[in-house]
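So, here's a batch of structures to check.
What follows draws every value from the coordinates through simple rules; no lab data is involved. Worth saying up front: this structure is predicted, and the values here are computed from it rather than measured. Cβ atoms are built from the backbone, for glycine too; each structure is taken alone.
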Structure 1
Amino acid sequence: MKFTKLGRVAVVAAAGALLLSSCAANEPAGESDAPAGTDETTAPEGSSFSGDLAGAGASSMGAAQEAWIAGFQTANPDVDITYDPAGSGAGREQFIAGGVSFAGSDAYLKDEELAGSFGACVADTLPVDLPVYISPIAVIFNVEGVESLNMDAATIAQIFSGQITKWNDPAIADQNPDATLPDANITAVHRSDDSGTTENFTEYLAATAESDWSEGVFETWPASYGGEGAQGTSGVVDAVTNGTNTIGYADASRAGGLGTVALQVGEEYVPFTAAAAAAAVDASPRVEGRHEGDIAVDLDRTTTEAGVYPLVLISYAIACTDYTDDAQAELVKGYLSYIASAEGQEAGAANAGNAPISDSLRDEILAVVDTIQ
């Protein structure tokens, strides 16, 4: 049955009221292992949502999705949400094919993807990219006795393209005079799957170290650059952690106890922080020429502004503006409203360590979500 516009507003408002009540479902207090940022009290009554909702995509936002799913299902115990962190490329492919109702992606939809059709969307309508997850990408490493390093973009580019192969290479040593670097081979670990994290990482290198990064921007790692491939964010982190003299790149929330690199920005070296990543997003313009409702951000990788960390990813929730299935439309609308809310962002950040979106960006996202039908 098709909901009226007023019905949709009422449904979302009811969901918001339930979420703000912070009630929990299905478990006695103290017996849940729900992600940080979710509450655990009594089951809510009168939830307006029910049914199954499936999403897939970026593994970078996997921990945040766990918290978002727990929070939304706490308020709506008749809803079952699944999210497969298969990678950005796989998530977009599943969404395009109609296998899932929403996707998570560390890269917004490309023009060639928008030129096609989308299985869950009404014909001749376009989906939207909504930037709901902001996080720095950390350059992580595992070298005995070394906890942090300074590097400029050219050095990082030369390491991952195979031009620098030793940890005590002068390009690294000169920027880190106080570090004891071994005369050992570097094992550079990259994503083996189609990855939006890879696209953001290579976009940063292409913009800031063009002469040392000839392959440009890509989601799939080229064989010519070599290195060790690993599946997903967890695969890269595991390979760097369990290896020796390794280096890789991953969502910073997963850096754990690994060594990390401070990037040269202007005349200073800036370590990653959530605040520095959020500053990079707020300072960047929108992508020009996108369709109405789409909020793709054109990140400024070359900034020299103090305190800004330009190696940042934005992970988008991708959704139809008009669904062929009205029940799915209502679930997506309710779930994305929660994700973008202050409560949802706080829950995601508590579990994943990402940077909550700004109030102005939240208002912009929620205005688009309200048009979903």
Structure 2
Amino acid sequence: MTYDFLIIGGGIAGVSAAAHLAPLGSVCLLEGESALGYHATGRSAAMYLRDYGNDVVRALNYASEEHHRTANGGVLSPRGLLSLARAQDGAAFEADLAGLGMAEISLPEAVEMFPILNMATTTRASYLAEAPDIDTDRMLQNFLKQARGQGAEVICSASVSAIRKAGRWRVQAGETEYSARILVNAAGPWVDGIAQMAGAESLGFQPYRRSMVRIPAPDGHDLRNWPMTQGAGERWYAKPDAGAWMISPGEEDPMPPHDAWADDMVLAEGIARYQEMVTPEVTRLETSWAGLRTFAPDHSLVVGFDRVVADFFWVGGQGGYGFQTAPAVAQLVGELIGGGGTSLDATVINALSPARF
């Protein structure tokens, strides 16, 4: 089975790349799991924060905003972000104000938004109105429809076992060998492993676990208009989820690539940090899960051709920014592989390039 472009990885990075490569030639996307978006993509906190991340990530956030707001009717809906601080959280609180562009508000104003706030432990609050939810499933399906509509083939349950270069790329997945001119590595936590199979050097990607727990609506409140709420410095965060309430310990524990699950002790510690700043007691957990946020050593994404291995293209290191940045990243993938002009500044493109390592 022969194609122009073979993409490994069916998360938001791979699917959006397929949508932009399909106009340039034949595309096949391979996903090892039985469904697309199974790992980090399906476990996202699903927020669009323009100023979340370093300067390179922010440039991608800004470049993606128009797409988020307008493409296929847009995928954003109002939410807001509320940050709460204890007396000892001053430095983290000030960093949130400066880094995320939040505005300090009074505690009574915070209680209006978040009625379970514990006034005995909370000393300061800040709010960012422009912090919308992303409809992540809709966004993934929009890109998938775009890719398939232009002829891209998507194959699930196709775990890659071997890669070799014999003029063209030859990739073994199950009983089938796939051939392509250009290989696109969008394998999430497994990007370094795929690179090594292909004869490229690993770039030092590190996956980090991030856990979530779902609890019933606190005190039976209607949560629809509650903001995403965090302890200053992301000591924990929580947000509405289909009538229930999601809480994350906000941890970043280094892990090997795997199908992540939540650690009970980490959840308990995170819930304790959350519990300190709210009035209702957490008495029942409905479900829990975890995902892996994969970062390059400098916490910027990696997008571009390998500096040594020909026709091997990296799309990795999405970290916690995969959905936020996907429109701009996918457009850049198409531009760099297509060989035309680029929409991003050269400084940003160089800061994304694998050659920086």
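Largest in distance in nm of label points 7 Å out along Cα→Cβ at positions 258 and 322 among the labelled structures 1, 2 is structure 1. For FRET efficiency 1/(1 + (r/R0)^6) of positions 114 and 242 (r between Cβ atoms, R0 = 35 Å, to 0.05), which of the structures 1, 2 scores highest? When FRET efficiency 1/(1 + (r/R0)^6) of positions 114 and 242 (r between Cβ atoms, R0 = 35 Å, to 0.05) is calculated for 1, 2, structure 2 comes out on top.
When Cα extents along the principal axes in Å, for residues 122-225 alone is computed for each of 1, 2, the one that comes out at 63, 36, 26 is 2.
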